[in-house]
Structure 1
Amino acid sequence: MNNSDNRSRTHKSQWRLRQVTDELNARPFPRFALPTAIFRLCLSGDEAFDGLRDILGDRLSDIDWEGEAQSRLIRARQDGVQFNIERHTEFVSLTIIDEKAENGSAAQYLPADWLDKNRGEVVVAVDCQCSMRGAARDGWTCASRLENGLADGFFDFKVAEDGHTKIALDFAPDCDVRDVGRIALQVVEIETYRSFAAIGLNRARAAQAQLADIAARVPTSISAAGSADGVRFDLLSQLTGELEEVWRRTSFRFAACTAYWDLVTARLASLQEQAFDSRITIGGFLERRLQPAIATYQSTERRRHDLAEQIAAMTGLLQTRIELDMQQQNADLLASLNHAAERQLRLQHTVEGVSTVAISYYLVNLLRAPADWVMAKQPALDPLIVNLALVAITVPVVWLSIRRLLRATVGNKKAD
């Protein structure tokens, strides 16, 4: 069967087109009338989802927790109350939407012992009350008019006695159910993302203290060369390792917090926030209180980066100087070896000369007996001339023999 036949048998539900399109529509805005109470709970940690399953397992018995556990979004409805469970990158959110809104917070639909079953860290617990525009909302810290008057938003940014933060949304009488759900979801997301944008502040402060300690231990100068170069190099290597540890513990957190802050500003821009009265707007409050935290993340990362570059430059310079010192030591060693070779060569020449004289002396004495016998047979020969001839012949022969022997010995050593 060819490839075209295989493609023709592929079901349309398996097309990549359907997968990417479903992702766009996986989180539609809810639609609900007024009044409605919304409760959003966000839990972080590796076992947050399992803990949420333990909390809601008895109440939402219709959910196939094993089969739907792989899904990023789980929806359930019970007695007119909507439960939305969503798995994000680093947290799990539960959104309860009570369209009856008769008894206050929608958190009442959680079991009474849910905190005992919880396995994650509670980062967000917010109540949002959606109602028709009516009586004045006094006592709220922030107030904003949203989407050209479709709704009015009121934030307190304080934790109430029940452990929840509070939001109130008043909608215009002619507001459509789609607008209510869309605006309410974005306002709840503002509270969600601003909370996660702030959780890195303690880590940033700890990192700043560690960076200050590292900066205090950085050598002020490495201009003075000497035996302390090795100690400086070890210290710089240790500081580099500590900076890497700071980067490992903070890089993802700072990047994530900055990304959450970008989502907050995007939601505020989408809601077209305007001033409601003399009270500070939601965006103005967050910019005044949360923007310094974002700036702290950025300044901490810049300081870590600057320290890393400074230490890397000092390490490179010190390493270069150490390498130059080693090269100079090697050059001095080679020069010393050259001088030793020259002395050895001069000694060798001296030994050759002394050896030639000594061997020639003994060899001439050995040849004198045969020479005396020859002169006895030939009385016409002059003894002085014979002795000179012996010396003239013996000395060059001995010298050449010693040179050849030394060359043969040196050649054998090189070959080995």
Structure 2
Amino acid sequence: MIFSERLLKLSAEAEAALAPHFARIDRISFENTARVLEAFRVHRVSDTMFLPGTGYGYGDRGRDTLDLIWAEVFGTEAALVRHNFVSGTHALAVGLFGLLRPGDIMLSVTGRPYDTLDEVIGGRSGEGSLFDFGIGYEQIELDDGRIDYAALDRALNRLGGRVKVLYVQRSRGYSDRRTLFADEISELTDYVHKKLPGAYVVVDNCYGEFTEEREPRADLLIGSLIKNPGGGMADTGGYIAGSARAVELASFRLTTVGTGSKVGASLGQTRNMLKGLFYAPHTTAQALKTAHFAAYIFKSLGYRVDPGWDEARSDIIQTVECGSPEALCAFCRGIQSASPVDSFVTPEPWDMPGYADPVIMAAGTFVQGASIELSADGPLRPPYRVYFQGGLTYESGKIGILAAAAAMGV
């Protein structure tokens, strides 16, 4: 692809300014890779674990070892990693239905969750939703981007022991709020366990895995394998990791009470899930570098960006306020044109299931919808903010960002 002299000059300027930030990202990637590699060594991964389980999947060593490795890497007691999870939203729903019972309340401390969870809670239609099962929902807004402990205390004093799940969305979703760092979530978990023993802290960990040296402490960490932790290798799937009891309850919801995590054929997916976890720290680092680069480029071009190019990050999402539906669509079409798959396709807005507004998405990915691969999307509503993330390699991510800027007339 051919770019203007202005863009090429700006690109060189960006990389010079970003050198110390890239060095920090590489250090985090090294620490996380060392932890993953040690877990593989401790649990004696061998090629016999790649053999596909069938039928009930009894005694599937690869599946069971993947759970053990995942728990060790994420610093939890147990984990449930399955190709059966069709999305991060599905894994979150399994976790919530596993923990909540009629009469309980789910309290979100980060405002309204991501759009696709609305119907799980019962916000729009919700047949078979938590609401339909007699489970209440309340939320607390963030205070200047941080957890509002005063509001949390008031809610807990008012609702008492009915609060069974404290819900945290680590990343921003389709909003302009800041992403929470792992230490902030860990601090919340400690606070809740002291204040309300018996309640569970559930974290939507999507987009945040491996962006820091450690994952948050929580009763359940939940995410998708076609985002950071799948490393661009997993074909599908999700994970639930946390305390042994909470994971067990979630496993009963995924399969049946009594069988839980002990059944479920791997069907040959274990190799790519293990390989993806092995790649994940490095691949996430590539995505983080791409996000920093994009922030520098578009800030320099006069657009409002968040986070800033020189800010530390706890997820891979970068936003740019495009200012108009035309500019938002042009950005996405530029990303699509630089994709390795379907580069010839022209993205158009459409009424995507689970979303309140028409959404335009650019995702020329090897795995359909994989957010760890370079993708961009946004709802067609003011201020026409595009959310983009991913990049299997920094080089391809850089080209994608330059192509987006070029499509916007630079």
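Readers should treat all values here as calculations from the given coordinates under stated rules, not as data from a laboratory. These numbers come from a predicted model, not from an experiment. Cβ atoms are built from the backbone, for glycine too; each structure is taken alone.
Structure notes:
- Structures 1, 2, by mean count of other Cβ atoms within 10 Å over residues 180-187: label with the highest value: 1
- Looking across 1, 2, the calculation of FRET efficiency 1/(1 + (r/R0)^6) of positions 268 and 332 (r between Cβ atoms, R0 = 35 Å, to 0.05) that yields 0.55 traces back to 2.
- Structure responsible for -20500, with helix-only ellipticity at 222 nm (-39500 (n - 2.57) for each DSSP H run of 4 or more, over all residues; to 500) calculated and labels 1, 2 on offer: 1
- Structure responsible for 1.00, with FRET efficiency 1/(1 + (r/R0)^6) of positions 116 and 356 (r between Cβ atoms, R0 = 35 Å, to 0.05) calculated and labels 1, 2 on offer: 2
- Each of the structures 1, 2 was assessed by FRET efficiency 1/(1 + (r/R0)^6) of positions 316 and 348 (r between Cβ atoms, R0 = 41 Å, to 0.05); the largest value belongs to 2.
- Here the criterion is mean count of other Cβ atoms within 10 Å over residues 148-155, and among 1, 2 the highest value is seen for 1.
- Winner on relative contact order in percent (Cα under 8 Å, 6 or more apart) once structures 1, 2 are ranked, highest first: 2
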